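Next up, some structures in structure tokens.
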Structure I
Amino acid sequence: MAQRPSRILIVDDDLDFLRLIKTFLTGRGHEVIEARDPLAMTSRLSEHPPDLIVLDIQMPIGGAEFAQKLIQNEASFRDIPVLFCSSLPLRQMKERFPEASARRHLQKPIDLREFERTVCELLALPRKSP
């Protein structure tokens, strides 16, 4: 039986970035789900639980703080790795969302090789929940 492709949820209000990352990830065999804001993210999480979330920090409707609270408040989503991608300096990203075992940070514009390495690293982490 073939293994299902990794499902990655991209939450970003920048349509160009969203398209670039979706094209890049689908070209590598991943299934990609999109959300343009944290509210849309909530329905996508329930409909299609992802293996990884790529999350912009600066977004309308509460931004990443709101999104992170939604993830942490739902037990079935707490174990999902998160890759924060933002134009904020890395230091500021890490102050707002400190490093954790299943959390990484990349500054925009991203280097696609580094992005791919980070995605693979996060997808390889053991998960407690399916």
Structure II
Amino acid sequence: MLTWAALIASLAFVVLVVATIPVLLQILRTARAAEHTLVAAEREVRPLATQMQALLQEHRDLAQQATRDLRRFEALAQQGQEVLRGVTRFTGVLGSLGTVGKVIGIAQGFRKGVDGCIRRLSRRRGT
């Protein structure tokens, strides 16, 4: 009976090995396919990664250039603001000169008017 049990165990082991061989072969084929897929993906991703790094560097450079340009524009805007302040002061001075000129003109007109009245009065007294 022991021989039959050993024979049945051996037969079961052979069936197990025969059933396992296709599974192991399929695992091997799957591993090879996965390797080919990974190699192809690596071939495609490597240039993309290089391009991405170049684009990131270009982005950094553009951002730095934009920052420099904004600083220059800010300096120009401040200079323009100073010029406008000067123009405002100048126009204020010109405006006050215009007001002074008007006051002087009114004063001269008033003086001429008073002189004319005095002449008339002196003519009337003298005649």
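Bear in mind that the values in this text are calculations on the coordinates, not laboratory data. Computed from a prediction, not measured in an experiment: that's the story for all the values here. Cβ atoms are built from the backbone, for glycine too; each structure is taken alone.
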Re mean count of other Cβ atoms within 10 Å over residues 25-32: value 14.2 computed from one entry in I, II; matching entry is structure I
If you rank structures I, II by FRET efficiency 1/(1 + (r/R0)^6) of positions 33 and 105 (r between Cβ atoms, R0 = 35 Å, to 0.05), the highest one is I
Matching 16, 14, 7 (semi-axes √(5λ) of the Cα gyration tensor in Å, for residues 9-56 alone, computed) against labels I, II points to structure I
With helix-only ellipticity at 222 nm (-39500 (n - 2.57) for each DSSP H run of 4 or more, over all residues; to 500) computed for every candidate in I, II, -12000 is reproduced by structure I
Note: semi-axes √(5λ) of the Cα gyration tensor in Å at 116, 16, 8, derived from one of structures I, II, originates from structure II
The highest value of distance in nm of label points 7 Å out along Cα→Cβ at positions 17 and 41 among the shown structures I, II is in II
